[in-house]
Structure 1
Amino acid sequence: MVTLSHLTPYFKDKKVLLTGHTGFKGSWMMQVLARMGAKICGYSLAPENATDLFYQIDGENMCVQNLYEDIRDAKRLKQTVISFEPDFIFHLAAQPLVIDSYTNPLYTFEVNAQGTANLLDAMKQLEKKCICVCITTDKVYENPETGIPFVENDKLGGHDPYSASKAAAEIIINSYRQSFFDPTKFATHQKALASVRAGNVIGGGDYASNRIIPDIVRSITSDTKLTLRNPNATRPWQHVIEPIGAYLLLASKMWEAPVKYATAYNFGPETNDVLTVQALVEKAIEVFGNGSFDIQQDPNQKHEAQNLMLNIEKAKHDLQWAPKYNALQSITKTIEWYKDDRNGDMKCLEHIQAYFEDKINDAND
């Protein structure tokens, strides 16, 4: 079981560089790190909206350095890494949306692929021990739509620019690991590098366009009908806290045994716990208590994968990690967050505390 009391000794008073800290997942990650007493340097574009989760949790005050910068600026990023001297790096900064990648493919490749290279090249300049976990996606695999769960050594690829850009990032990560951060030579360079591929993450505080949970919430609160374009697509839905706990667990193990764990890992639900988009929407409407949808499949719509499943046996075996919530629990907890009209920081804190099964204050003692 991943608990804050187990993780805190690894992160309390440690310097943690968190790219993408202003985003949905980054904001949740920052809250967990802050409650363990980590010294966070956040590096990301500024939040787009005043209602974003980052502002709800007062994210600026969780950081010892809060930098609104572009991951594509290699010079500025390198200056930050060298001056901050992080013990841990969690790389979440990304253009995260499939649909947007069709509109802005070059930007997507610049951020997701070149941005990752910029970060790793900056880490190369550090003259100290540093653990780096790069977050990619379940969509990095070449998908023949067989319905067979992907394992970590399956072929990488990507039909849409987003998936391709993340697969490219994985290739870049592996190249740097082999060329500069060889795990067998850790004693010389003192860097350990892993990549992690999570499922479709849901949770409170996500307000992005063209993502299913925010679209559901907007349709219900505005009393409009939700339109589903791909209702039978299956996805490995998981609550945002699940992969965050996994990332932190992996990083803690890399701190202790960098040679063993400097590799790629899938983090997702059990393979028998995937739901279609329509099933997720129906459950969300049930929990919310109202809402409706229709199906409008456009034969000319942009390609998106029909089936996605991750094999998580490697994470189970190596890390003794397993998901705590099933898909229905994840949906329920997510919708309950949006129904609750209290401040976002209070709601997130309660969700974090429930998941990690620790008293938050105890973790900072």
Structure 2
Amino acid sequence: MKENEFIATTMFGFEEILASELRELGALNVRPLNRAVSFTGSQALLYKVNIGARTAMRILKNIRSFKVTDEDSLYDAVYNMKWEDHFSVKDTFMINSSVNSPLFRHSHFVSQKTKDAIADRFRMKTNLRPSVDTSDPDITINIHISNDRADVSLDASGEPLFKRGYRAAQYLAPLNEVLAAGMILMSGWDGTKPFIDPMCGSGTLPIEAALIAKKIPPGIFREKFGFMKWKDYDDLLFTRLMESMLNPVDLNTEIYASDISQDAVDLTRKNIKKGLLEEFIQVKKIDFKEFVPPAEGGMVMMNPPYGERLKEEEINLFYKGIGDVLKKNYAGYDAWVLSGNPEALKFFGLRPEKKIELINGSIKCKFQKFSIYSGSKKQKTIEP
């Protein structure tokens, strides 16, 4: 039996991490691409990946690939696909298209042509046309054209997978959940040493850390996925997989979320409560400078302000203060800092051990690791 072909999309920089996740979940023929990973597997694997992959944004199921030469060949190929095997005329649908081809100037034109072909086929078969819904469709169809090759896929996720379902509220510009999970996995934190986020905002980093440490699948909170509207959806199989994948382990360390803002702390508590993680994350309103971390060392990870609303001198002093606190209070810790202000990072007074390029929203960021030593080793980390 031929395996299904899938594409898992992700954020810039997480391709290898997602590839490892997919292999652990049982995917075959795993191949990292640009902001995506291709793989093959069964229907059960499709469900498992949607439930369990922490760094995937969407899972797409390829249903046909073909060569295009012009708009008529595109229309004909899409029209001849058996869309009635995938969804009914009563279902709403929408088209997402991405085009990198001299044959087509605009992705909107490709979307329109694809929509017309699908609707015309249904009208030929049933005398009815399915309705388009661009806000909350039952079925989302992706078409990707590169030069003269078109790949048509069904979106198995529906809403993007970073929408875990535990976020009750958000504070200012919250970290994307996939970005937070990828940062933690990239850091190598394994849940055996304390994890501290001293500028927690909405609590995304500590929540994702708790899910990772307790081996709770990130999709366990979601009520729906795109594949639930497909004609071949197997509810019994999905329910069994959800039950089998929810097998949390004991948490063997402490996870701390703190912030100087009472609003941030209140929102973090709401999100933690909705995620049923109250007993695993300690939340406190406190200034970073005053927080006393566990003495045995561990991981401190933060996404400090980038300084959009601060003067250059103020943000540089703020970052210098962060570095001073790390050197003073966090001996034995690995500190990971995500920032979209590379100039301010230079004022840390610490030499980064690792520098990784990531993107937060539309902002290019540096994700840097600082190992905080005590005694003479500490001096080696200070910039000359």
Structure 3
Amino acid sequence: MKKTILSILAILLFLSCKEEKEIPTIEKDKTEVLQSILDSIYAQNKGAVGLMVHIEAPDKSISWSGAVGVSDKNTNASLSKDHPVLIASNTKTYVSATILRLVEQSQLDLNQAIDTLIFEKTNSLLKADGYNTSQIKVAQLLNHTSGIHDYATTDAYMEMIKKNPKHKYTRDEQIKLAMTLGDPLGEAGDVFTYADVNYLLLTEIIEGITGKPFYTSIRDLINYNKLGMQTTWFSTLEEYPKDLKPLAHQYWTSEGFDSYEIDHSFDLYGGGGIASTTKDLAVFSQSLFSNLIFEKLSTLDLIYTKASPKQPMEGDYYLGLSSIDIDGVKGFGHGGFWGTAVNYFPELNTSIAIFVLDRDKRALRLDINKAMAKALSEL
């Protein structure tokens, strides 16, 4: 116990700001220790605007949310642990889980070509731009080896948003932008290139199979209600949850972006789009990796299918999933444009969801993960 106390104190001492403050010990409530770690990181990084964390660690009997900072730079309104945000590309894991549910139900095959699955007008558009859609497989959309050029990661798209931030994009419009803003990257399977357009096509596939809007199918197939996810929804496409605090502002200060000043359609149709609290995001992650979403363990195994393009790639990417290493402890999850992230650490049987409200400070996600994972291993 003495060694454990010293380890936790060392973390807090390392992270704390120069001003003297009371440092809690392990004998105090676990959540006080976790909140103090978050407070200490924020004290040195107030440019982050606000920091939010939720930890689901059932083996430690921990289900904790913490927050520090403000939800709006203009008003300095206090940030609450219950504030939702736009989770951006974290949405991709939800789309992947939905596709795998359809695979589990034998309505889809990961090795199936997309030409008969995407909408006919979309298929014609891709073929006209030089894509052989009869050779692109569903799995290659999920792991970004389709060879399709993206729109969302281009400088041209960022300039379009800056010039007209309130423009309401449609999915069709964004898929067409992918065709006009760049040429095919190669044959399917040749190269890994992260691309939101892959996930827009996946939402067309979901709609084609289920006959329902993709966001409704995602909600139903993942079964938000069963998992208790009452504060998860596709922003502007689904109703805002009752009695929920307003979305916290999210910033990209160096580029002059405020999430309140940009129409949410710029990142809405599967590449991003979900709004959530840290708790719901961590609950989704913990439920996914605890196999509470799929009926078979073999379905969960599929999500670890690694992208293996012909050309070498940096890092690993699976089916709507990436991996991180925290001092030898491996985690699986995803990050989002605005500074969101969630990771599940099998060794700890723990999910950690993190929101950093200024994208410029998104590197803090790694610092928070390291500090929290270290503390949890000692608790």
(message) Please compute distance in nm of label points 7 Å out along Cα→Cβ at positions 191 and 223 for structures 1, 2, 3 and give me the label with the greatest value.
(response) 1
(message) Of the structures labelled 1, 2, 3, one was used to calculate relative contact order in percent (Cα under 8 Å, 6 or more apart), giving 14. Name it.
(response) 2
(request) Consider the structures 1, 2, 3: one of them gives 2.2 for distance in nm of label points 7 Å out along Cα→Cβ at positions 167 and 263 as calculated from the coordinates. Say which. (result) 1
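Can you rank 1, 2, 3 by volume of the Cα convex hull per residue in Å³, for residues 183-254 alone and just name the one with the largest value? Please list the in-between numbers first.
Values: 1: 126; 2: 114; 3: 179.
Comparing 1, 2, 3 by volume of the Cα convex hull per residue in Å³, for residues 183-254 alone, the maximum is at 3.
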(request) Using the calculated result 0.99 for Cα Rg over 2.2 N^0.38 Å, pick out the matching structure from 1, 2, 3. (result) 3
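Bear in mind that the values in this text are calculations on the coordinates, not laboratory data. In this text, all values refer to a predicted model and were calculated from it rather than measured experimentally. Cβ atoms are built from the backbone, for glycine too; each structure is taken alone.
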